[in-house]
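Multiple structures are listed underneath, in structure tokens.
None of the figures in this text is laboratory data; all of them are computed from the coordinates on show. Predicted model only: the values in this text are computed from it and were never measured. Cβ atoms are built from the backbone, for glycine too; each structure is taken alone.
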Structure 1
Amino acid sequence: MISERNTAVLRSIIEDFILTNEPVSSKALLERHQFGVSSATIRNDMAVLEEEGYIQAPHTSSGRVPTDKGYRVFVDQMLNAEATAEIKKNLIDLNKLFSKTLDQLTDLDEKLHTSAQLLAKATGEAAVVQFPNLQSRAVRAVEFVKVSDNRVLVLIITEADRIAQQLVVLSSDVSNDVLSKLKASFNQVSAGIAIDALPEKLNSLVAKTEPASKETVNELVEGLLVLIKANKQDKVAFAGASNLVRSEQEFAGGLSTLLETFDEGTDIWKVLNLWKIDAETPKAIIGSENSVHEFSTSSLLLSGYSNQGSDLAKVAVLGPTRMNYARNLAAVLALSQLLSKNQED
């Protein structure tokens with residue numbers, strides 16, 4: 001357990017290192033901060049912090065840099081019940097910045113891709129916005145939109161207003177009247193049903209259909225099943241890879257592997273889905289705390305966005321452990337709050 005002054009010294013070391021990207025010496029600390037103690041006392045404080053594993057000495061410098069353990073103490077102080085004034089100020093400014101653009105968008109895919117771009121630009125890091133998983137949502141309605149005599153656009157609309165669509169080419173023409181009746185029968189078995197339970201309901205509908213309409217119904221069902229299968233795959237909007245490249249030296253040679261992880265997708269899902277996040281308190285996973293090796297030189301800041309209190313998906317910022325935590329924590333929180341608000345509107 002370190003003292004209150006040790007904690008203040010640690011905070012100053014981290015703030016200075018984030019600002020300068022240079023190891024911090026006791027002399028530099030005394031010049032930049034008013035501790036009201038002697039240089040010998042500061043050196044002693046730094047020795048305690050190093051012994052406890054909060055800071056370490058790089059090979060080529062007499063100064064000290066934070067460890068993952070040191071960053072954890074620093075971040076936890078930011079995330080206590082009384083958020084720092086810096087986070088609060090950033091939160092207000094970023095809410096205004098994000099809402100100015102996102103409030104104009106109605107298409108979910110466009111909104112989430114734009115969200116990732118805005119988050120990357122605001123933080124100077126890489127940004128990830130997870131798409132809501134369609135499978136756990138209940139169906140509000142199934143819609144059939146006739147495009148031509150034998151082409152129908154089938155849509156699933158969820159209770160969270162998520163829309164997925166698929167064009168179906170029928171073997172024979174279908175009239176508007178028949179399509180309208182089919183839509184009614186589909187909705188009778190689908191409305192209020194969770195999407196992951198929908199295939200069973202649709203297959204039972206085919207079994208009960210009269211022979212004259214069975215081929216058309218079967219083709220519409222097949223279209224819906226393709227749509228459901230396509231939306232089983234987790235998706236993310238990812239932006240800001242160039243920001244990571246600019247900080248390449250801070251990833252200890254692991255940046256190319258980290259970027260490959262995003263391309264493959266599997267490991268980022270393992271990380272995102274590991275954590276239960278709410279829309280009120282962001283979470284920081286720092287360096288070696290990451291269970292995926294490729295993230296061990298990175299910090300991942302996450303917050304969740306929700307629909308009427310139900311956790312849907314996550315917003316994340318990824319960058320080197322030496323990042324502006326106050327700004328970036330505020331950014332993921334601001335965006336998740338705005339996306340939650342948009343889901344409820």
Structure 2
Amino acid sequence: MKSLTLPVATLALAAGLAGPAAAVDIKISSWAPPTHPINSQMFPTWGNCVKDGTKGAVTWKIEYNLAPPPAQFNVVRKGIGDVAWIFHGYNAGRYVATKIVELPGLGTTATAASVAYWRTHQKYLEKLNEHRGIRLIGLMSHGPGVLQSNKKIATLSQLKGMKLRLPGGVATDVFTKFGAVPVKVPAPKVYEVVSTGVADGVVMPIETQKSFKLHEVAKNVIEMPGGFYYGSFAIIMNPRKYASLSKDQQAVVDKCSGENLSKVAGAAWDGADTAGRAQAGANVTTASDAMQKEFAPVAKKVTEDWFAEAKKKGLANPQEALDFLRQQAKSYK
């Protein structure tokens with residue numbers, strides 16, 4: 001796991017750009033527990049980068065429960081909060097190009113995936129303007145998604161009729177093809193729906209074994225080599241808030257954001273995965289050869305379906321964009 005500290009050169013340049021200006025407070029809206037690495041690591045790293053770079057003129061604070069996870073985009077668009085993180089899959093149909101990082105088989109760390117995702121967005125996806133109405137300041141992916149259940153699963157055909165909490169996006173595309181019945185609740189509700197039997201399991205990254213205490217209620221964890229899927233998130237900012245900053249302060253925000261912020265976010269997810277895997281312990285198994293053979297045609301179909309979706313949305317060459325993302329991720333050091 002790479003350090004969560006932003007490059008010294010970034011901070012130095014940012015500090016040099018900043019001059020005297022009126023104090024500004026940035027309200028960060030978040031929906032995961034305060035202990036989640038996005039709140040305990042990513043946002044503090046970004047916020048302190050901005051604060052230090054502006055010599056304390058721009059401060060930050062995380063506010064919880066301003067709105068449920070699917071409403072975070074509107075929280076920022078309307079100015080209820082200044083910055084937030086969103087999961088694209090919570091808004092079915094609105095985001096298509098963003099599924100590129102979620103497709104099965106990426107097989108890299110969250111850090112590599114997040115950096116590659118930002119670079120791919122800059123080169124291929126930005127022109128589609130899927131984040132219109134807000135200012136995009138970072139993109140990230142969690143690590144490989146895993147299947148967590150309260151009963152052992154020997155074959156993926158057993159998923160037919162099984163009630164699974166599915167997050168949306170590619171994860172839902174994958175598991176509904178096996179006949180799983182989606183249970184739609186935001187991430188903070190996963191423990192409740194599994195513990196009460198509303199869901200038989202969840203599809204989430206392994207970090208949730210610790211961060212959402214799923215080790216207590218979903219004791220069987222299956223990892224698919226390359227990942228069943230990844231997860232696409234954006235870190236967004238209210239454009240009016242950004243415009244209210246001085247030019248020097250905007251320059252600091254820009255330096256602390258983009259690829260730098262995406263890298264910090266990915267590293268936070270990687271650290272959380274390490275902790276989650278340690279919490280799960282012997283409960284983690286790798287999908288058998290038979291399961292991998294079951295999975296391969298579904299992964300292929302989901303990818304082909306995305307190609308068609310992305311072309312309709314205006315992405316001229318989805319295969320080229322996907323190849324670029326995966327090359328960037330695999331070559332990331």
- Task: Identify the structure, out of 1, 2, from whose coordinates FRET efficiency 1/(1 + (r/R0)^6) of positions 122 and 298 (r between Cβ atoms, R0 = 30 Å, to 0.05) was calculated to give 0.45.
- Result: 2
- Task: Consider the structures 1, 2: one of them gives 19.6, 64 for Rg and Dmax of the Cα atoms in Å as calculated from the coordinates. Say which.
- Result: 2
- Query: For which of 1, 2 does distance in nm of label points 7 Å out along Cα→Cβ at positions 154 and 258, calculated from the coordinates, equal 4.3?
  - Reply: 1
- Item | When relative contact order in percent (Cα under 8 Å, 6 or more apart) is computed for each of 1, 2, the largest belongs to | 2
- Query: Of the structures labelled 1, 2, which one yields -16000 when helix-only ellipticity at 222 nm (-39500 (n - 2.57) for each DSSP H run of 4 or more, over all residues; to 500) is computed from its coordinates?
  - Reply: 1
